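What follows is calculated from the coordinates using simple rules that are stated; it is not laboratory data. Small disclaimer: the values here were computed from a predicted structure and weren't measured. Cβ atoms are built from the backbone, for glycine too; each structure is taken alone.
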Structure P
């Protein structure tokens, strides 16, 4: 039996091609899912509930926790209101702006 005859080579090449296509499709599908999960990742960030001026003491009613996309969360952002309570603001903070540890001092 000669395996190099067209009656054997053509079906084998079709089967190999279908398997390669299926494998590539699954690989790309998994990569797309991973990228979408990373894009949708969210993180809690403490933001100002209203405009705050320099010298204002941070009280819980002046802050709210919001969900932000993880890729735009500032480096010194805080995720827990209690960590910022009773700190004094060193710079003006607009409503909705993340309250950073670099913009407040402990009282």
Structure Q
């Protein structure tokens, strides 16, 4: 099977971001398991997933549509991580590392 998404830097960076989000959210309070933890993880996973799906589509227009969806998920994740930082679930260094991957 051809996997064009694996050749994309954006996909690779997004997968790295998901991994770091999972690591960071492991340390969130247990009361957030079905709240902020779940929402941040779902938004993070959506980013490389939509890049991959778009890369597999037949037209450039379809690919761009999925990139827009990924960008929306990126903004959603940015909001979740901002809230986590303000709630002191993320330390400054961890926030900076995640924020750098967000772009």
To test your reading of the models, identify which of P, Q gives 14.0 for Kirkwood radius over Cα pairs in Å when calculated. Q
For relative contact order in percent (Cα under 8 Å, 6 or more apart), find whichever of P, Q sits highest and give me its label. Q
If we compute distance in nm of label points 7 Å out along Cα→Cβ at positions 11 and 91 for structures P, Q, which one ends up with the highest value? P
Matching task: 8.0 is the computed value of distance in nm of label points 7 Å out along Cα→Cβ at positions 3 and 51. Pick the structure from P, Q. P
Kindly point out which one of P, Q the value -25000 was derived from, the read-out being helix-only ellipticity at 222 nm (-39500 (n - 2.57) for each DSSP H run of 4 or more, over all residues; to 500). Q
